[in-house]
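**Student:** In the part that follows, the structures are each spelled out as structure tokens.
Bear in mind these aren't lab numbers, they're just calculated from the coordinates by the rules spelled out. Remember, predicted model here, so these are calculated numbers, not experimental data. Cβ atoms are built from the backbone, for glycine too; each structure is taken alone.
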Structure P
Amino acid sequence: MPYSGLAEVVKNQKVGPEHFLMEVFSPELVREAKPGQFAHVRCTNQMDPLLRRPISLHEINHKKGSVSLLYQVVGRGTRLLSGMQAGGEIDIMGPLGNGFNIPEGARKVLIVGGGIGAAPLFPLIIELEERHIEQTVLLGARTTDDIIGYGHLAALGIRTEVATDDGSMGYKGFVTELAEKHVKDPAGPDYFFACGPNPMLRELIKLTRVSGLQGQVSLEEYMGCGVGACLACVCKTTAGGVNDPEDKNEFEYKKVCTEGPVFDAGEVILDD
């Protein structure tokens, strides 16, 4: 059962122009947490704003009993959240969602993160490292300031490539262009994981479908309840879980909050 209640804010630091990293002490939440899951957070200790905000687990620290939430200020709710001080309490529910599943046969993995979408990939990256699974991480964003966690990955010695739209860091262009090089390489990855904006995921799914590379994608959606009751966060998927690009007539909707946010890349339909 997910934990639901108050938790202490250990820190809430600004780490980018609009990015904040909040560490929350919640042993109950940490006990069940796994890579790819998220927390549903109330932005104030009042009922305004009414709706909670879904925020991915960016770090899961079992020794400290804490999780870190990396979020971007995009509206009133997250602006209020950014004002919370260390020592205060936050109303939190989680862990929610299904999380990533590392297949038994994975030996060489490609990780693709776009913007703030890279946040939930970090616990997965750490687990892959602990399992000694070879990995290459691709990070993409509009500009250098929006790149998430490059320094941390470099310190861990994890092979990482960067793409920025404006060319201010790494390759000038889209991260999917970097991904294409790896996907088409005969000695390239045997599996992939990705999270980011829908246009990025859509292009990546097209690339990997052609090559036959299997993987999982984590979707970003606005949510109401976070527990599957309100049906506000549904995504379109192929019926039966097999994606036939020639036939999109057979489809069904799944709830991102409970049946996701992680889906098999082959079942997701991201319409243009």
Structure Q
Amino acid sequence: MNEREQQQAGSPVSVPRGEYRREFRPEKGTVTLIGGGPGAADLITLRGLRALEAADVILTDHLGPSSCLDELIDTSAKKIVDVSKLPYGRKVAQAETNRLLIEYAREGYVVARLKGGDSFVFGRGFEEVQALTEAGISVHVVPGVTSAISVPAAAGVPITQRGIVHSFTVVSGHVPPEHPSSLNDWAALAHTGGTLAVIMGVKNASAIAHSLIENGRPSDTPVAVIEEGTTNKQRSFRGCLDELGKIIEDNDVRPPAVYVIGEVAAL
């Protein structure tokens, strides 16, 4: 019986010993873009951890496990470069981050770029991939656990639930709904149904709630707000959509935070 026949018959298929543990080994002069997960150090992937262990230089953000690198790996022989973009605070320009990645790679280092969550979910990761590719630098992407789903899960909030909701939408709340640069169609989002998960939306929570209600989302739609999800500083609060801004203000909720809008927030 061949492997396909074994699968169809429900028989176990033998896997060569160690096959699933094949190590990822980045080469010198390359960059590995690592999604570090939602915050807790042990929620980084195995491949991401191995890439950090192999790196000579690590460029970090303020989200994900960057603040606890010493818990993950021995950093004594590594160069750690902070290129954080703090919410409404100190920022390292993206162009400067791109320049540093290219410079260290061209000097022959094994370079790791550590970001929070998943680098391709509002993480500007693909911008860095484009810059490196244009510079002729080989880049590997290690996916991460996005906070949009994992943070609600850590607070006991499912994004989907059989018999209640079969879809979800993840949006950035970084730009207010009425701002000319906003790419979100909040009027459409008010009517699409399903769960709405908002990241980077603490500052604009009141405006977002107002826009959704104004465009037809019921004001008593359940909401859940989770701050510092998956870490030992995690806090969560629940209420209704028309209370969202007040919940955040009264409890001094600060980034990083995720809020979930929809029936699942009441479970």
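**Student:** When distance in nm of label points 7 Å out along Cα→Cβ at positions 115 and 251 is calculated, the result is 2.8; to which of the structures P, Q does this value belong? Provide the component values of the computation, followed by the final result.
**Tutor:** On the way: P: 2.1; Q: 2.8.
Answer by label: Q.
**Student:** If you work out distance in nm of label points 7 Å out along Cα→Cβ at positions 83 and 163 for P, Q, which one comes out largest? Please report the intermediate quantities before stating the final value.
**Tutor:** Numbers: P: 3.9; Q: 4.9.
Max of distance in nm of label points 7 Å out along Cα→Cβ at positions 83 and 163: Q.
**Student:** So, one more: Of the structures labelled P, Q, which one yields 2.0 when distance in nm of label points 7 Å out along Cα→Cβ at positions 43 and 75 is computed from its coordinates?
**Tutor:** Structure of origin is Q.
**Student:** Who wins on mean count of other Cβ atoms within 10 Å over residues 195-202 among P, Q, i.e. which is largest?
**Tutor:** Top value of mean count of other Cβ atoms within 10 Å over residues 195-202, among P, Q, belongs to structure Q.
**Student:** A further question on this structure: Out of P, Q, which has the highest value for distance in nm of label points 7 Å out along Cα→Cβ at positions 99 and 139? Spell out each step's value before the answer.
**Tutor:** Numbers: P: 2.4; Q: 1.7.
If we compare distance in nm of label points 7 Å out along Cα→Cβ at positions 99 and 139 over P, Q, the biggest value is for P.
**Student:** Can you spot which of P, Q the value 175 was calculated from, given it is volume of the Cα convex hull per residue in Å³? Show your work: numbers first, answer last.
**Tutor:** Working: P: 133; Q: 175.
The value was obtained from structure Q.
**Student:** Moving to a separate point now. Check the numbers for Rg/Rh (Cα atoms, Kirkwood Rh), for residues 67-130 alone across P, Q and tell me which is largest.
**Tutor:** Values: P: 1.05; Q: 0.96.
Max of Rg/Rh (Cα atoms, Kirkwood Rh), for residues 67-130 alone: P.
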